[in-house]
Structure 1
Amino acid sequence: MSSQAPVSGKTWWRPRQLALALDHPESFAREDFFSGPGNAAALALIDSWPDWPSHAVVLIGPEGSGKTHLAMIWASAAGARIVSGKNIGASDVPGMLATGALVIEDAGAGTDEHALFHLINLAREERSFLLFTARTAPSAWPIATPDVVSRLRAMPTVLVQAPDDAMLRGVMAKLAADRQLVLDDGVVTYIASRIERSFAAARAAVIALDQEALRQGRPASRALAAELFRGR
């Protein structure tokens, strides 16, 4: 029924119901963003646009911390295009800035340095806005060109932290309520202690439990959760 892989001494259950999750597409709307101490600064930055401290800013944080959701909120507000850092080519730069705003996801590794240099300079000249997302700070990116390094290090950088335990439980409770799924505190706490600390994992877990409860015609109880998320 499931496959398991160890994560930080625990068992991270990877749901086979991922295909079913397509029936409930992930929302990147502003009202669906879960805010808390770990992402408050990043959310404030996004909400403060266009009164940014610089034309280009960087959001950094671990996978599943909500960087993409924040980027999508900003892209919707600013009319920004979204590209992968690996897909930036020098010849593509002018077109990427056509709307005056651009999100560069997963920046750093695999990014063409010449194209990045051209992009940053052109954005400054045209007073366009850039939002970079990455797992590490620009100082840790494998960039060797001094002019590019200096420009990256001058950009304001905001950390997006993974959700803490309280937020993770709150996220799961809200996701369950949105699906009209009744979960008591014991079930939420049990699952939260057995998945990786990320919004994506919380969403996948709730979807999986809901689908399995429907499939078996059983309540979403701790016993059912134990069948799906057993192991430590």
Structure 2
Amino acid sequence: MANVVVYGTGHMASVVHTYLTQDSPHDVVAFTVGADYLTSDSFLDLPVVPFEGIAAVYPPTEFAMLIAVGFKQVNRVRAEIYVEAKQLGYELVTYVHSKATVWRDLIIGDNCIVMENTVIQPFAEVGNNVTLGPGSSVGHHSIIMDHCLLASHVDVSGNVTVEPYCFLGANSTIRDGVTIAAECVIGANAAILHNTNAREVYVAPRAELLRLPSDKLPRI
């Protein structure tokens, strides 16, 4: 159990606050953001403290932290905050939802968020500062490396390697044995069947807009 300061005051931070307060032994005691992003001194009825002075108010010897930031700049922003928090001496807690399916010998780093209905199969590994969205699946012997974010219902098959700083969009699928190179962006619904190169971007075909309005459809 830890008293936790959550970094962030956006939607992700509010979700993480709910997870920690309702589905973990941890207590959230405050929020923090960079001084340039401070718009209020409270969030969800808890104090918000500038990150530049956080260690003086909530010292790392007594408080832990969880960074609840999304995939801005292909996870670079979250990674930079992660490094700064570690340099200040904070323990960065990992949260695994009680309704996620994981195995006791799972190798997982710090500052990870594993959301509800996620499945991580045996022999899979998850690095540091990784977010796994709800309903996602990480297959056996797969490795999700540092500073990645998988959105909801991502399907990573077996023996896959996802290198650092990747973003995998909702409902994307990675074929077994594939390596997703560093800093790749895989768009929603995209299916990746081969190895990628660093910083590549893949998008799936968009839905087609029919000219026929919904009230004129003959079978609905």
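Since every read-out is calculated from the coordinates, none of them should be taken as a lab result. Computed from a predicted structure; not experimentally measured. Cβ atoms are built from the backbone, for glycine too; each structure is taken alone.
A few comments on the model shown:
- Structure responsible for 26, with relative contact order in percent (Cα under 8 Å, 6 or more apart) calculated and labels 1, 2 on offer: 1
- Entry that produces -4000 once helix-only ellipticity at 222 nm (-39500 (n - 2.57) for each DSSP H run of 4 or more, over all residues; to 500) is calculated, selected from 1, 2: 2
- Computed 3.6 for distance in nm of label points 7 Å out along Cα→Cβ at positions 84 and 188 - originating structure among 1, 2: 1
- With percent of Cα pairs over 32 Å apart computed over the structures 1, 2, the top value is the one for 1, the highest of the group.
- Between structures 1, 2, the greatest calculated value of distance in nm of label points 7 Å out along Cα→Cβ at positions 100 and 204 is seen in 1.
- Among 1, 2, structure where mean count of other Cβ atoms within 10 Å over residues 68-75 as derived comes to 22.1: 1
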